[in-house]
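Some structures are shown below for you to check.
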Structure 1
Amino acid sequence: MGGTEKTAQIFIKYLDRDRFNVYAAGWRGGPRADAIRDSAAGMFISEDVRAMKEWIRARQIDIVHFHRMGLPDHPLIATFTEAGVPILIEHNIFAHVDDTADRDRIQKHIFVSKAQLEIYRQRAGASFDASKCSCIYNPVEMEAFDGYAFDRDFSRPTFGRYSRNDPTKWHPINVQILPFVKQAIAGARFHVIGLPDSYRDAISAMGCADMVAEFPNTMSDRKLCDFLNGITVFTHGSAIGESFGISIAEAMASGLPVVTHTGGDGAQAELVTDEYNGFVVDPQRVRAYAARVNHLLRTPDLKRQMGERGRQRAREWFNPTAIVHQLEDLFTSCHQQLSAPA
């Protein structure tokens, strides 16, 4: 259900079949397996390392592009190496540093935001090699949002948030603001997908359960757009920050202003520019966060203006065709270097 899985699905869908034979593999399946299977030339799911190596070797795979947190994972690298794959390209989604010899096997490290690249640079210290590092934003399928007939009523005091039901993907500020919004704006409503039980309990303890409407999680772009069409401000919070923030990018693509915070992995404050397409607040300043939300809820024209700026930024920054072209060029460059005479 996460942004990494959705990104992988889009990459597989958009890669140029005239240039690449595209396969997919993983240790385990997941909710996106069927969609990925439909796009790939072949897919293999198994925790049997020997079977995985045989499958890769049989297809004479030249490049393995894999997603991981960046932490050492020798069984993973050994699987690719022993299968005879010459080029390994890592999508490092949390900017951790593999300080083992396996790092030398990786030709390129891709980071999903400038914030993550900078974190990696600091963590790597003297071992940082800029020539092996690139920043490529995650893609958003803009056609799904451009093709939806948004008729959002910006006068409605409705704000919301969606995520996986995972406490680390939430921040206490998401619910700490509710009493301040309830006191300031009559009829304000909080729409939510993926609310963890602990946060639901906190909302009840604050006497704000009557503000909240919960919706089921979905992988349908249409249903996601239905949800986003029903709110007028996207209120983001994550205890660990965002390495990218696919929910923020999709909210922007739908034309919503975003209120978020500083800290953590930091990309949320890269996607959102304070006072441009939303507001960025210190997460320790709950009242300040609530004040920004209240200001937007009271100001329909500002919501519309900031939302349109966010939509335009999403078109420019997260266009899947342009982003996949960057990935293709990186693949081709690595392959040409491998093929060049010594």
Structure 2
Amino acid sequence: MYRSIQLCRAVAAVMVVLLHLTGILASAKYFGLAGADAPFVFGKAGVEFFFVLSGFIITFIHWHDFGSPRRLTDYVGKRALRIYPSYWAIFGIVYVVAAITLGPSVTLTPAVLARTLLLIPQASSDPIIGTFSPVLVVAWSLQYEVMFYILMACFVVNVPLGVMVALALLSNLIGCRTGLCIAPAPYLQTDFLLLFGLGALSAIMCRKWTHLRFPRILAAVGFAAFLITALWNDMTGIRLTLAYGAASAIIIVGLVKAEDAGRLRIASEWPVQMGNASYALYLIHFPLISVLSKVAVRIGLHGLLGALVAAPIMVGLCLLSAIGFYRFVEKPLMRVVDKQFYGLKAAPVGS
């Protein structure tokens, strides 16, 4: 995978980490720094960036699988390997810790547990995210990932079938906003669905365009558009999902074509390492920050001084834990599951 894409994955994950961390810093329950979270309201856009990146990555790496139904089993196995083992491992740890500390309040019915483990969308009244995930709350976004994987599986089976399903989803999305909703599930009505499409479109452009003039300028325009959208988000509180998505797609196309042309070289291994660990970071950071913030309060850290001491430590531990989990759990776990159950070569890490 492109080093610049790995860097983007790392940046998107860190954006979400800073969003949740500054929320903790602003909470009166913890550090009480009112307004500390205001500059990082735009951190939610890390999710938008992730969705566009996912649309790009899946479309780009499975480009030659589309229209080849014999490759469906391989595709499904690779996607399952990429998303489920790490999720189940972290979910299990968080669930056990929560059950021990909170007791029966975290008990899930068998039906809810099954849907949660399989990342089947569960309707939420939240008008923005449209779904929810108990215990490991950040996993709500993975339910959209699974829906996108299923859509891409349709393209693998038959490209016209994939187009028909994509158009049906788009028609329903439009219909739900004009009083002609066929499938009213909240998670089928959000703009998040369009972000994967923007990512897929950016992958098609990168595959089809053999040469692009001034790709670095294009990437810079995308970054500027993203920052302007973030500034507007912070100032007004209005989350412009599609603006973030369009800017993200422009960034991706610019960076990828710049790498293709040899106009962008990232020699450092840091983007690769953090990109590899970005999935683990996304899954781990929220429960880890929650635990660390409680520990900080217990030992007397509070207010500005407490935040200045605790915040860098919490960020550092999140990053180190993610890298450690990737190296010593995620990679070995994927190899074991691959060998025992699928007999497939796992999808490239970061894909």
Structure 3
Amino acid sequence: MKPKYKVPALAEIAKLKGTNGYTLVSTFSGCGGSCLGFEIAGFNPLRAHEFIPSAVDTYKANHPDTPVDTRDIREVTTEEILETLNMKKGDLDVLEGSPPCASFSTAGKRERDWGKVKTYSDGAQRSDDLFFEFARLVEGLQPKVFVAENVSGLVKGTAKGYFFEILAALKKCGYKVEARLLDAQWLGVPQSRQRVIFVGVRNDLELDPVFPSPNNYRYSIFEALENVPEPTEEQETGLILTKAVYNQWMKTEIGKSNKKYFQLVRTNPNKPCPTITAHAGEGCASVCHFNEPRKFSIPEMRRLCSFPDDFKLLGKRNQRAERLGRSVPPLMMAAIAKTIQTEILDRHANPD
């Protein structure tokens, strides 16, 4: 039987945190979507790393007990991470990270931006080399398992060259590595969101990388938004469409997109939501409400991205929406984390 759609509240997640006994270090942590997923699965995040100020503020507001290193990851050494955690190389259970990926996105300029310092959220940095920084941390920390996430564009077109370079760099660290394209809508999230997930298992564990099996059901927008909280402040309301966009929205059938007008999508409430991007909260089109001429409100976006209703988002409306649009959906990562626990870490700890 299909269970009712539900995302645990922050207090419920806090009770799950650390219950499986395994440790986690998070990199490129954003506002903490991946960490929430690992916490739901029972992991204990000991440390996070995030560079973007507004993401850091949101992470701290929702993970007050997890220290956050706000430096550029290039400045972080594995020696100081181990010293801070009082660990030796190889002690850490899981290292996870979602290196910024705008240069590989199918919605961006792709190879024209490779090698350049570009604006990213409310900061600026080169991002197409950050996966190799993640590999450097894997090499130095030697966690039992690592998990890395990136956009689907990494395995498409000319970006495939980078994909194979990244795969080779991660394997060279002493790991069995596999990458798979997963879609959040089959892992408990009411949103169609494809992401490339890398899983690496240290060679001495003698176990293979694993991925969660897809559910045999999906959640619709309608199911996700049942009893959704009303916006409590102006920064949480749904952006009303301009007159020009409204006219196009009216001409677009429910569940259809208007490619002639900035990829406007009038969503179908009986299906999962199309991908919510980092710019879903602003602009003139993209994903819109199904029967009201507006963007989704922040409370609605929390639900569609599988974040708790009480997850705190800071800043202006576009910044709040961006945090959700850039994040790994927590329930998607929870499914990945639980599989890693039961099929790798538990089997390693109890080989019989």
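Quick one: mean count of other Cβ atoms within 10 Å over residues 143-150 came out at 13.6 when computed from one of 1, 2, 3, so which one is it? Derived from the structure labelled 1. Can you tell which of 1, 2, 3 yields -8000 when helix-only ellipticity at 222 nm (-39500 (n - 2.57) for each DSSP H run of 4 or more, over all residues; to 500) is derived from it? Attributed to the structure labelled 3.
If mean count of other Cβ atoms within 10 Å over residues 79-86 computes to 20.4, which of 1, 2, 3 did it come from?
Derived from 2, not from the others.
None of the figures in this text is laboratory data; all of them are computed from the coordinates on show. Since we're looking at a predicted model, the values are computed, not measured. Cβ atoms are built from the backbone, for glycine too; each structure is taken alone.
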